[in-house]
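Engineer: In what follows, structures are represented as structure tokens.
Read the figures in this text as sums done on the coordinates, not as results from a lab. All figures in this text were calculated on a predicted structure; none of them were measured in a lab. Cβ atoms are built from the backbone, for glycine too; each structure is taken alone.
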Structure P
Amino acid sequence: MAQLNYSDIIQTLISDYSTSGGSYAGEVQSDVIFDTKNDRYQLVNIGWNGQRRIYGCVMQMDIINGKIWIQHNGTEIDFAEELVASGVPKQDIVIGFHTPFIRKMTEYAVGL
């Protein structure tokens, strides 16, 4: 069985989501930020909605010690399930925005 490339899977998921359109009107763009050297992957909204400045992280996933950490998910999509659908085993996914106590009650990895 071929080894899954978690970096490629994450980049594909974030890139696909970034092109699906956001919830903001106006001049807001979704920027993907892929730091493949340090295994950090983000989607950031940046721009203007009328007179209101928009800037914020929509999604961040990191690869830490061979596991995918979902550090932030500001979407309605269950990216953990998207990762599973892409072939990533649940034991290699950490819901990093939950406390370690809560993580113990999920189907996913607790941490390192």
Structure Q
Amino acid sequence: MSAENTTTDINELVLNAIKNVYDPEIPVDVYELGLIYEINIIPPLNKVHILMTLTSPSCPAAETIPDEIKQRVSEVESVSEVEIELTFDPPYATDMMSEAAKLELGFL
């Protein structure tokens, strides 16, 4: 990637990286599940801050999902640093899922 990449381009690449991370118990990526609350790209070094949640505080994948997101996003060229912030406010609810995720999981 060239130095001329815009924040929009990097945001799209980061989003694509996140969409390759799946909850090991659910066949839907974490973005479509609604686990990602915010993605912030902070120029000029393109630090990435991701605010996310898990399906529950006692989620068995509580350590692996954030670590995998961090690893995948770190692999995006032009990203200098990745910070994952976990929150449970607001608590996760199934209505946070995308239409595609709801369809895949039989909620529609």
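Engineer: Work out the source of 17.5 here, i.e. which of P, Q gives that when mean count of other Cβ atoms within 10 Å over residues 6-13 is computed.
Structural biologist: Numbers: P: 17.5; Q: 14.2.
Checking each candidate, the match is P.
Engineer: For relative contact order in percent (Cα under 8 Å, 6 or more apart), the calculated result is 18, so let me know which of P, Q that is. It would help to have the intermediate numbers written out before the result.
Structural biologist: Values: P: 18; Q: 30.
The value was obtained from structure P.
Engineer: Another question, if that's okay. Ranked by mean count of other Cβ atoms within 10 Å over residues 30-37, which of P, Q sits at the highest value? Can you show the working numbers first?
Structural biologist: Working: P: 12.8; Q: 21.4.
Once mean count of other Cβ atoms within 10 Å over residues 30-37 is tallied for P, Q, the winner is Q.
Engineer: Out of P, Q, which structure matches -8500 when helix-only ellipticity at 222 nm (-39500 (n - 2.57) for each DSSP H run of 4 or more, over all residues; to 500) is calculated? Write down the numbers at each step before the final one.
Structural biologist: Numbers: P: -5500; Q: -8500.
This figure was derived from Q.
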